[in-house]
Structure P
């Protein structure tokens, strides 16, 4: 699901002058490391664990005026225990339960505290199947992001649902947990003949009843999580494409408000077929190729990945890609609980970057990842959601979406493309996970199986840990007495909360007079020295040149050997210039500095950026530093194009240079 909360969050932190359109046109207690016993422990489901629901059949009459629903829901289930005599379903108290039948007999029940406690007509043992049908009526609720909405478009009535995460029980009785996917489902809606009702799966029938009403029946043939069952109904105008793949010819059906079905809309929807091709090639065939895919326009400013039929309120390219990717990550393989929502949202967000890479090249991918990293740095707490009672905690954009996507970007760099994409395909198609549910540990196990690597350090720190590393780097060049040169590289991290420091493979690009050398070191200490021999003199160091790690780098200090001294302060021109949106600023602090500065462990250095009106827009350095060469990265993502100035102040030295941001 794409959230529309980002503008609120950005205005709250108050640092952005411009942002993307609604999340590309859309979007807790802090913890220490979980030990293996906890991470692999039993999931606490909110629904009744004594039953396994296998089928939902919703047969509803829906009225706009008055706004209400009535009808029945058939629920097939199996007993998970011996001697089952009663169980409960989740349904909000605002809905009135009229009766409950099983095999034609009425069952005793109570409906309190948003649960229907049902007494079965006989005792069932583990594995025994049974069926109940709940008859009910009332005005459905609208919790979360709008679980059941009566609205209008262009003066016409429209009705739609969005049940994630806890809204399904606002409008139909269910076992309210993503962990219990049913094998199949039906949605049958009788309403005024004005309405074209859309839902999951394939259209079974569309019957005009001759009394001013119309009954439309949709059937889903595949496993589905309860929150992905949906309906959307109004006077839709359909626009259709076809997706041909591996011998299948599948309809791609787009249901639009008639007033919005412009040629521009059609052009954007046409890209869905190309995306289906790309994701099928990358992840494996579209999971519901024997049914359909499409979009139903609704009155919410984002998107929701209802199985086979995304509900869409914004039609940008990346939100279309995001919701389509959910059909694999979120629908085919669903997070087993809301703690692990990143398995849905992080993967769909990362899929946006993959689509952009495929459609527009590496630079588009890098730009998208840079954006995700920018937002990910505002994530608080662990990606593993601590407080799943709070909907906004579950769907925190910075954490569940952006940082989740960046985790996959980093994992891709660690595994390499071949093993990374094989990991994704294996995860999606592994027996027990395919068309089922998964936890982070399931995904980790697949990644380790495919790659042969121990990745516990990675998932422990990035999924269950907090924040991201802040590095400082010292680059020292020495003449090797046996010939050649030695580059001594010291990598240090600022102390973090959990973990204390991050363990990561880090790429280093070292330039000599003759060539560039790319070296990967495994940094598993808070401060660690790496010595590397070169035949030619190493001239410069680039830290993580491909932006493979979510991080800050406070500076890269070059320290020369023996009697080499820096004779003067120097502020160099930024590079590149013009730039978009990042650039590097280098400066030097001379070896001879005032005695009082030496005694105080360095000289106070400030490096600040100002706009053309002289207003400070960023402080890049504000601390004491020793003599050496320093390199600082400046990310101007949040700034508009224009002329900027950067000023270095160190003791009595002050120098300013101009740079140009061109977006």
Structure Q
């Protein structure tokens, strides 16, 4: 089938999903079919060497509809279809009509709407239609985040998301309006020969950085991802924030980019990666931890994209291709393993009713499938071999090392970027060691954790598919290179036709050997245990004859040292009640890491603006004589200024 027919089929089926949202089985069939057609169209576009374009014969909003599918948009479209289809299957078991009778049909309609609107963003080659699709995407995201609108914190998270989205949209409106005024058309495409468009890139950078969650514009992301239903969190983290990344990559390739843009993006990316994972390490809420890890991974992608912008400006194809390919592959990889982790978190929440890690523990016995899939996702996001996260980060490392040895003007920034990536990787590993140990190991800390049960197959099957994808890219990274090379060539035609780097092929062989060794060791261990059996005994009790679950390490215990190191930026809030007397009855210690930028900067500044606004409102009271006095005072002030200018 052609790309046009596949996209038309996807449009019809997803529109049918919006219309038939109340019929869950029909909706699921239509949504999965539409998502599959989306993936197929993207793969056809990636496999072919020619961009697909279509213009309508009729105007939409005064402009002819112009759609374009090239290597860059196809890469993101494939991710959208994959996560959109798997998330739809997952939602059938997680957010079912039996448990969420009021919101489930509404959620199904908005699910199809957000997939269609994000597809419109990726395919639009007209600034006006891009803005329309972008706004529909933002509104759909709001209604999905607030599906459980009875909770106050959910409503607050939704409004914060909507406010941040519209702040970014204002920047994008100014950006596209500036493009239209300077070029005389809303049409989009390669415009690198228009040097006067360069300064407009900063507007695009600000607008897309809000959606991507780059620090410090990430303020909406932790609460939105934590408060949304888990399948929505997976879509928002795995795909929605990538729309911001898509905008940065797309217009970084189409526009003449200012000389400082690459430096700025690499610097912001390094800061985002470090602070994002540092805040993640300090979290006790599992979904909030995952949300901050999304901030970190967007920072990693920004480092690669910023390096590619520098390479393009300096005419260096060798390390630029590697950095851009690593960033694009990490877009895919993060979409897969972060969706897997949010699905795992949803399974835990579905079984226990809580996402607070300090109230969990020992879940691996009751939820072995969820525990195994979560471990795969945690290893992938930590950049451990032989999984996909290691492959994309290795490409970025390889590009940075080539940058450092190139003797180019950008060589000096490569070492700090490598250090930032290494520190972020170490903290990511520590964060997921903490999460995995506290949630799945040890003894249950509450009755809810003790009564946990495994999720159904509709929730487990998407996790298995995503885990298999993470393993497949890790073992066979060479298979992904032709698709990456197609996208890199679309971004910069001068970089087209790149052969896969030799270390990438060697890495695939090493990963296969490592996986074979691990499998062989697991088989030998299982046979030994099966033959000799297991001997059980009490763990070391530290002098207590009957240890209790409360004596286990908590998430705060794991993170205490790192939180102390970074107290200057995290500003932790501590409340404690010390034990008193020879036989103390109660003692407590509560530590909370606030949303520093939001609560300590944005909220106080907003409060000051509101107070000044209330004072200004008092000037408008309806008394005509006072309005005459205001006018007279203004005229007197102007007269004084004119007199002072005359004296000079």
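No lab work stands behind these numbers, since they all come straight from the coordinates. Remember, predicted model here, so these are calculated numbers, not experimental data. Cβ atoms are built from the backbone, for glycine too; each structure is taken alone.
Assorted remarks:
- Per mean projected area of the Cα convex hull in nm², for residues 352-415 alone, the highest-valued of structures P, Q: Q
- When Cα extents along the principal axes in Å, for residues 320-455 alone is computed for each of P, Q, the one that comes out at 61, 22, 21 is Q.
- Among candidates P, Q, the computation of FRET efficiency 1/(1 + (r/R0)^6) of positions 192 and 504 (r between Cβ atoms, R0 = 25 Å, to 0.05) that gave 0.00 used structure P.
- Which of P, Q yields 19.2, 61 [Rg and Dmax of the Cα atoms in Å, for residues 376-519 alone, calculated]: Q
- Structure from which 17.9 was derived, mean count of other Cβ atoms within 10 Å over residues 136-143, options P, Q: P
- Parent structure of the calculated result -23500, given that helix-only ellipticity at 222 nm (-39500 (n - 2.57) for each DSSP H run of 4 or more, over all residues; to 500) is the read-out and P, Q the choices: Q
- With P(r) over Cα pairs in 20 Å bins from 0, in percent derived as 18, 50, 25, 6, 1, 0, matching label from P, Q: Q
- Identity of the structure behind 7.3 (criterion: distance in nm of label points 7 Å out along Cα→Cβ at positions 48 and 480, calculated), options P, Q: P
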